[in-house]
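Every read-out reported here was derived from the displayed coordinates using simple, explicitly stated rules and does not represent laboratory data. Being a predicted model, the structure only gives us computed values, none of them experimental. Cβ atoms are built from the backbone, for glycine too; each structure is taken alone.
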Structure 1
Amino acid sequence: MAAEIGASFRLDGQRALVTGASRGLGRAAAIAMAEAGAEVVLAARSAAELDALAEELTARGLSARALPLDVTDSTATREAIAREGPFDALFNNAGGNRPQPFLEVDEATFDWMFALNVRAAYMVSQAVARGMVAAGRKGAIVHMTSQMGHVGGHNRTVYCGTKHALEGMTKAMALELAPFGIRVNAVAPTFILTELTRGWAEDPAWRAEILPRIPLGRLGTPQDVAGAVVFLCSPAAAMITGHSLLVDGGWTAQ
């Protein structure tokens, strides 16, 4: 029985698409999915970084290939996914944030974040799900949301709005896709130590404000999130759909 349970956390035989795979959380999740046995298609705008990651993984005997792609270009995205698919798993990770005080948010920032965090995420999911349904494949879609999709935050009204929207879409997609055997979940992390957050994390004032709000007493790592993604895509999570897995060190438990 132990061996069967262990095997259920594997992704052997699965084809997985990871967006925003060139760095940070997307890169960590792509590596973890490949290590778990998946054939991983790496999507992002940076062709050079994708090629380097694909070469690194294939040199280790893992299966990965690069797919340079701007997910905000809906037409190109649909065509690429139709061409590369069908997939068994999607980690819908591409996204971004530009923190601004509510009274100072400009329309360009608002439109950029909703176009990337909501519209692009929706269109990528739809394209992947269409391929799964057409091929008769059961599968898993995992959205990257945030603890800020469950609570509010200073200087993050737009970001919180996009992540709350994606949390709601996760539940609705889960209901519609369940009859096809397609599970839809979200991963909602706290502040994670990456290249983009390292500057903040090294600021003593920022750490003094943030760390006391995380009961486990530390920032998350990309590997913390990657493990959650692999789990939600694996057979071990076969009865989980419409769920948001908080990887927040207890932030939202308070």
Structure 2
Amino acid sequence: MFEVIGIPAFKDNYIWLLRKGAAAVVVDPGDAAPVLDVLQQEKLSLEAILVTHHHQDHQGGIPSLLSHFAAEVYGPATESITALTHPLRGGEVLTLPALGCPVRVMSTPGHTAGHLAYLASDALFCGDTLFSAGCGRVFEGTPLQMWNSLSLLSALPDGTRVFCAHEYTEANLRFAMAVEPGNRFLRDRVDEVAVLRAKGQPSVPSFLALERATNPFLRCNVPEVVESARQHGAASLESADVFAALRGWKNSF
């Protein structure tokens, strides 16, 4: 099985490096420098780059990485991805020799129009769609698309590890508490994450079971969440409308 290394970048990004033996795959390399440092220190060869969407903080490091390694670049077919060699639309299953396991490609539009997520064994690399205790902003898609994308990810097994692309958990939990203050699992998670962050430790990856228990954007059929959304302008009590109201509220929270 491959090992996952989290590489901090910029203010709050995570670049994920998957290694097996001397081979490596990197997910969303917005900055090349910290990735090259790890590759050099660990004596790894970069074989493939997986890109979830076109935003610069997720792909800006590709040119520099390709000046050092002849890596294949996988990403959304409908977005402008630097040096893309394998355009994807979702539904594909990739065979990456560097990992030794199949990688399922999932279409998760909403944050951007062609956003993808990658599932390798029990590890989900979901970019800016699903966050720890939250979700991404809806920039190019629609709230309904984002809700459908989150529902797709939420249907994965409990033990799925959620490798999102940003350290947003504390801020997301503050919003989650405003939405669902009666959730005891959520209160416990606030305390646990506060301890981690006070020690300078990452709050991700998370587990999907934990997200379903504490992430308001995956709990749009829970009565307390529905009532909070109703108070913030939900068009109906349908889950997609509850989600849209929550996302709009979070935008100005």
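Quick notes on this one:
- Label whose coordinates, when distance in nm of label points 7 Å out along Cα→Cβ at positions 26 and 186 is calculated, return 1.9 (choices 1, 2): 1
- Here helix-only ellipticity at 222 nm (-39500 (n - 2.57) for each DSSP H run of 4 or more, over all residues; to 500) was derived from just one of the structures 1, 2, and that gives -13000; the source is 1.
- Among 1, 2, structure where relative contact order in percent (Cα under 8 Å, 6 or more apart) as derived comes to 13: 2
- Identity of the structure behind 3.7 (criterion: distance in nm of label points 7 Å out along Cα→Cβ at positions 82 and 106, calculated), options 1, 2: 1
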